Structure P
Amino acid sequence: MAIMKVATRASRNSPPANAVTATDAKNEFGKVLEKVLRGDVVFITRHGSAKAVLMPVEQYTSLTRASTAQLNDLHREFDAMLEDMQTPKSRAAMGRAFHASPKQLGKAAVRAARLNR
């Protein structure tokens, strides 16, 4: 299995140090899997550019938990902001907007446009 070496002057598109070509990964999957099971992260390249990553499941789980926690935090923050906006005054205004006639909506749009000049 040919592990590619990083050039001394790494460019943005150069493959990482621990990389194998897609062909080598296919032909020598057992060896690649052993590296991953030992804790290494292996990049699979195609045409000299990293296209996929193999990593230990513990590392993957850790990464996905972190993003799920961040997403849950954002969800809670959004819900709190939305709740803060749900005042009786804003509910009444939205009720008026949904029940307004086209003429009333037109007048409101012109008024808002004039205010925003």
Structure Q
Amino acid sequence: MKGLAASIVIGLADGLIHWQIFFVLCSAVGLKQAASNFAAFCITAAFSFYLNALYIFERETPMFLYLIFVVLMATVSFGVGLVGDVWRLSGLVTVASFSLLNVVSGYCAFRFVLFRGQWT
């Protein structure tokens, strides 16, 4: 499995894992949403990187740009969690909002930066 199909499957698995880790850290461990969202993102980013390296990345994939994207999204994950904490949002709203941002920005980064012109 390669290309867009692999990216969709990896993205779905990534989202499912992220939500599970987020809710375990918020509910069972008692961390704030910012820390829970950040930790969940870091864990799932490592998972996604491994699967992307196996199924999607090619030799010419600009890894530096991918790492910049991951650092930016880690910052966004903490920021969304912080907004959730400050505004006392439900954890569901926080993680759903970040997931939507993650999917849209991930698609754009892959489509227009990392693999421009390779997907139709």
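Worth a mention:
- If mean count of other Cβ atoms within 10 Å over residues 32-39 is computed and equals 13.2, the structure in P, Q: P
- Looking across P, Q, the calculation of semi-axes √(5λ) of the Cα gyration tensor in Å that yields 57, 20, 13 traces back to P.
- Computed over structures P, Q, FRET efficiency 1/(1 + (r/R0)^6) of positions 40 and 64 (r between Cβ atoms, R0 = 30 Å, to 0.05) reaches its largest value in P.
- If distance in nm of label points 7 Å out along Cα→Cβ at positions 24 and 96 is computed and equals 2.3, the structure in P, Q: Q
- Taking relative contact order in percent (Cα under 8 Å, 6 or more apart) as the criterion, the top structure among P, Q is Q, with the largest value.
- Here the criterion is distance in nm of label points 7 Å out along Cα→Cβ at positions 16 and 88, and among P, Q the highest value is seen for P.
- Structure from which 46, 17, 6 was derived, semi-axes √(5λ) of the Cα gyration tensor in Å, for residues 48-103 alone, options P, Q: P
- Which entry (P, Q) yields the derived value -19000 for helix-only ellipticity at 222 nm (-39500 (n - 2.57) for each DSSP H run of 4 or more, over all residues; to 500): P
Rule-based calculations on the coordinates, nothing more; no lab input. Not measured: the values here are computed from a predicted model. Cβ atoms are built from the backbone, for glycine too; each structure is taken alone.
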